[in-house]
Structure I
Amino acid sequence: MTEPAHHGPYTACTAARSACPVQVVSSGPTGRSSYLVTGYAEARQALGDARLSKDTAAFFAGKGSSRALHPALVHHMLASDPPEHTRLRKLVTGAFTTGAVTTLRPAIARITDELLDNWTPGETFDFVVGLAVPLPVAVICELLGVPDEDRPDVRRWSADLFAAGAPDVIDAASHALATYVTGLVAAKRARPGDSLLDRLIAARDDASGEDALSENELVSLAVLLLVAGHETTTNFLGNALLALLLHPAAQERLRAHPDAVPAALDELLRYDSPVSTATFRFTTAPVTLGGTEIPAGRPVLIALGAANRDPARFAAPDTLDLTRDAAGHLAFGHGIHRCLGAPLAKAEAEIALGAVLRRFPAIQLAVPPEHIPWRRTRLVRGPESLPVLHSGAEDVAPLRPRG
């Protein structure tokens, strides 16, 4: 089938990669050029190269930035290098293991079915607004102990952090989120519970020595988990369902073989990655990628979506092939900074997509593909809304977990 209009970025990246998998693209924030990586091998190498630092604060120190981001969104785990990154990541890794995520699956299934219950046959349902946003928000907020009444604000502030071309909106959202989390930490200290945030607070209050968590680190870690804990999944869900709606044979294959949904997730992630460009990195020493020499002190933009469409790694990369072995895709990154929440995101996608396919066999797009609005941000990629329609009664009732 013809490539949909929203795949324009992939067309541009294909042209860039054909010219050179690593190339100068623009002047960076300090007037020095940035480098764009679009090749798979080069992207994987860059993601695992310790000479590419993520210490954003160190890069911008003394450069006279006019931004007013809250420090909690400047100094955090994703913007740090070992040993700081190792220490911070160790504190939360246990909450996102495959085993830990398994205990969340009944809640994910329950929330999914409750949200899908709101869809009336014959009426348009916005999959993004009705499921792709509220499901991962509910799950990460449940994990961190965020009260129900605060969750709409958390989602709004998080969305504002990705408002491309609106630095004032981003800065204001960073302060709103940090202020909220600071208050939430205080409330939990007064009335402790058993959420992940409660455990981080205990780690902060009980630890001493080099591994101790500072109060600022506690707030920044909680903010990061709130934002990163649902943004990627929201876009993953929207991209995946759209891909299936545009490829009826793939959709029918999963409907006929629901046990194949987990294995299909990697190909759906590869085909349309929820993160377009990896978070900020810069060279601390000269680095050669794909034959291109990058001097020290230069920003490096790693285009994960483009790398996942590299024909040198994946045959016929613009084709959605659910029988493909897409292991090794870079949608969740690679190396020590690989997405911590990948097991949770895949569990949510498996359950949500499975429920949609099971409950709504006649699902279809309610608008032409070219009318679907896309989020205007370089970092993440996903539809802003995804209007869908189904006619008639559901063929299969919701499958609610017991207990």
Structure II
Amino acid sequence: MTEDFLDTAGIHTLAIRAGINRTAEGEHSEAIFATSSYVFNSAEEAAARFAGNEPGNVYSRYTNPTVNTFQERIAAMEGGEAAVATASGMAAILSTCMALLKAGDHVVCSRSVFGTTTVLFSKYLQKFGVKVSTVSLTALNEWQAAITPDTQLMFCETPSNPLCHVADIAGLAAIAKANNCLFAVDNCFCTPALQKPLSLGADIVIHSATKYLDGQGRCLGGAVVGSQQLMDEVLGFIRTCGPSMSPFNAWVFSKGLETLGLRMKVHSSNAQALAEYLNTHAKVETTYYAGLPGHPGHALAAKQQSAFGGVLSFEVKGDQAACWRFINATQLMSLTANLGDAKTTIVHPATTTHGRLSDEDKAAAGIKANLIRIAVGLEDIEDLLADLERGFAAI
């Protein structure tokens, strides 16, 4: 944040005002600094900037005013000291791990995470000597039992993708602190508009900015938020290895943040209506949405979230072929794996977002062949309900 009066501002004000650093032109909308490098006034100034002895821009791989605006804004909204922007959400997770872990370290990760996150931990990080254990998101005793003397990081997403399981953030944070390890939470589904993991004891918050922070499916990006000390380490990795966010994308995300709170209210209310409809439908076996009183994580989600978010999933009474017929019969919803868009999206997780997992890993994560995920958008609820009926008519 750049102004003292924002220290006590609400999240909607922060979403609009935090991180603004106007140039001498006095622009009202944030400027896009489309430059790869910066000119120094002297050799002495250049040396001081490169050494970090003087503040200022050096090279847009790791210092850019437009990216700084986004970083300051998301940090303020999450209640963190600093943020680091990355090229994608997966780059945010990778950068965090590469900056804070080394060969021989151990990670405890929830089984209920995005499929690509599972692959990153189970395949690529282990190539570099990082050991990984997976546990149930909701079983605190499993997390505690998995801790070893080498454990340096606990990682989860909550609500989870795609089954909307809910983690006890404060409970997991207590386990992490008692065992002197870091705790990172992927807050993609809720965003700071609905949930603030840092305030519940987490050390790090991770975002795929591609999703709700943008809100219209335009750009790829990610963010890591936490203490200045931890973010300095992550920025060091970005500076050296280069998974950086572009200035244009940062500008898009900053503008997206301005309406985040308003959009999340509608995403949540639309999803609630669809979940209640699906929960009583004769052709649905199970509906997964924490806003339903019968969901096992309902009470916990109501405690640590201000609303239940825009993503739900459900199992149809049928097989994979029935799911595909359902999806193919819809006309309004977009068949795409992205979420967090103004447009409602629909997908079959077992063959897309979690398609790279083994059958064993899918079963462990609860990803069945008859599961459909919907990321509910901002359309009129009557039109969304009508589109679901088109799908049910096909099975």
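Every number in this text was worked out from the coordinates using simple rules, so none of it is lab data. Owing to the predicted nature of the structure, the values given are computational and were not obtained by experimental measurement. Cβ atoms are built from the backbone, for glycine too; each structure is taken alone.
Here are the numbers:
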quantity	calculated
Among I, II, which structure scores highest (criterion: distance in nm of label points 7 Å out along Cα→Cβ at positions 367 and 383)	II
Origin of the derived value -11000 (helix-only ellipticity at 222 nm (-39500 (n - 2.57) for each DSSP H run of 4 or more, over all residues; to 500); candidates I, II)	II
Given 16.2 for mean count of other Cβ atoms within 10 Å over residues 103-110, calculated: source structure among I, II	I
Origin of the derived value 33, 29, 18 (semi-axes √(5λ) of the Cα gyration tensor in Å; candidates I, II)	I
Comparison of I, II - label where relative contact order in percent (Cα under 8 Å, 6 or more apart) is highest	I
